[in-house]
Structure 1
Amino acid sequence: MARALSKMGYCSRSQAAILIRAGRVTLNGRIARNPETPVRMPDGRTNSRIDDRIEVDGAPLDRTPVIYLIMNKPRGIVTTAYDEKGRETVYGLLEPGLPWVGPVGRLDKASEGLLLLTNDSEWAAKIAEPASHLDKKYHVQVDCVADADLLARITQGCAGEGDRGETLRAKAARLLRHGDKNSWLEITLDEGKNRQIRRLLEALEVRVLRLVRVSIGPLELGNLKKGSTRRLTPEEKKAIDRALQKQA
């Protein structure tokens, strides 16, 4: 049932589980407290034998219109819906009245740039999963003047710290510009390990000063104002879908 609420765009799967366990969700007129209860989706996809009726707090649940958003996330904002430390979240930047949406992947608090949000959970999962191999480009300011050797080491990779046994590497790295004491690099990833660029550069004894995601697949951040959000155009959505199909 939690999966059904998420697929219908009502809330995230984890939030749905909380509502269900609290007894706020009914299935065909009866309270169902098991988030894994099978249901028949209103769009016809089914894993039960009946046409199911879902209500939340007594209100019938209908499929929410699908929405796809791009945000230019500022530094210092967290991407969670609720933050136990009371920090500002990306949800405070959304216009009032929007359906529930969830972030597609994450940018940590110190990172900024392109962030996708949607209530299409299947589409979000395709983009976020490592198997999609959609290129994600970042502009990264580092505390040194980068040379060819550093760029080579970024793509050759190295072992991450800790006991995960991970090898951290970038798909590509190039120098954008440099000053006397720092540089801007463009780093391309095609997988989604947690804090991958920061951990990789830390292992190479390079400190990240700024990290900005500028593109996901064919979608570019462009001139979107920092802190602003807009809907994807139909052409942008189709371009991402085509890129996902090529990688399938």
Structure 2
Amino acid sequence: MLDARLTRQRDSFTLDVAFQAAAGNTTVLVGESGAGKTTVLKLLAGLDRLDQGWVTVGGERYADTASALHLPAWRRDVGYVAQDYALFPHLSVWENVAFGLRASGVSRPQLHSRVDEALGMVGMSELARRLPSQLSGGQQQRVALARALVLNPHLLLLDEPLSSLDLPTRRAVRVELRELLKRLPCITVYVTHSPVEALLFGAQIVVLEEGRVVADGPPSILRQQTHIQQAYLGFRDGDDVNP
């Protein structure tokens, strides 16, 4: 279980949110640009510091301002997939996925086994020796996901992982991604501005507006509260809610 109470002040913007997320499910944070979604992920990952609040994952405190606790990102059991994927252009697919394990000193036999398993999980085994520049956008997204999953994280954070893809590719990739996320035992927090993705991926949906939670519940919360769809989400991506 993830239990988060997050307060962060940046100039005139104040983030003040609280939510919980269960293991084995995907919790989607959805809202317009500037709502605070990425800030939430950075606070969970330890890439930014809380002004007030706490982050607890599986009973372990990662941050707590009451006791001045702030575990750095490298000490948190977290996998992070950035919006631009952030693959190393000079490394092969295999080496990109292996990077985090090498840095943590995993033995060579275990490293090879885990990297091969992660690539197989996302269907990229046959392209393991290619460079990122030789991959499509959808393939790069899979590599970035494998690089996060190979660490066996307790908490997986996905920052708009499909936003850089064109619409036909996005429709194809999200079907595969949805099926993969359903099989993961970890806590998954997925950030998007798209209500389509929120409905497709979210077992729980947290709607953010201007740094505040305005709705929190199952996917039906979006279908029932049409004023939230219209005022905060917009359905602007020319898509529909079918995979």
Structure 3
Amino acid sequence: MTHLAMWSGPRNVSTAMMRAWGNRADTFVVDEPLYAFYLKATGKDHPGAAEIIRHGQTDWRHVIRELTTAMPPDKCIYFQKQMTHHLLPEIDRGWLLDLTNCFLIRNPRDVILSYIRVKAEPVLEDLGFVQQLEIFEFIRKRIDSVPAVVDAKDLLENPERLLRLLCRRVGVEFDPAMLQWQPGPRDTDGIWGRYWYSGVNRSTSFQPYKPANGNVPDRLRDIYEHCRVCYERMYQYRLI
């Protein structure tokens, strides 16, 4: 049994990665299980926030019990699509050591240019880079080894190679079913998918890498520089 948490920031092909794992017959996936808690705790004005809180689990302790113990009887992998910024400081970190943790990173330029198409004025904490590095360092120091890091550009340029490397690192067999899926939403998608998942719902595989068009707006340059430092700290550890 493998409880596999992939920690990512927003706008980082994380939903396509969830599609890949969800297409395996041996894998159950969960979509951003701490999102309702995060929205209730922060009061962030996200699309559909009231509905997400109403229908989601807002007690982080309950969520963690599910993430560390639950497993459908016909599955052997529990893939958790986790957003780094949802892991607020008040949440105990010790439970992370009960999981196999891996990290999905993306160039902050591409992240910011994608994010502002949906929310125009992000703050540093919205983008998850600082939190991602904090989680990475917490895990690395306590397991005394480097957890798997996948860069989104590498993944999109060669999905099979990177997925094989990732599977090998986390101790599961690669499944070719991860490379292609049927279009459309999934029952396992969060209800926020209607706001964020239009692109992946049209997809049938990882799409070829294309850099985002445009430049980071001047008003976000300081945020970008903070994110860049965190990204580069983790980039050196990526699977290649």
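Rule-based calculations on the coordinates, nothing more; no lab input. Only a predicted model underlies this, so the values are computations on that prediction, with no experimental measurement involved. Cβ atoms are built from the backbone, for glycine too; each structure is taken alone.
Points worth noting:
- Each of 1, 2, 3 could give helix-only ellipticity at 222 nm (-39500 (n - 2.57) for each DSSP H run of 4 or more, over all residues; to 500), but the derived value -6000 comes from 1.
- Parent structure of the calculated result 18.4, given that mean count of other Cβ atoms within 10 Å over residues 10-17 is the read-out and 1, 2, 3 the choices: 1
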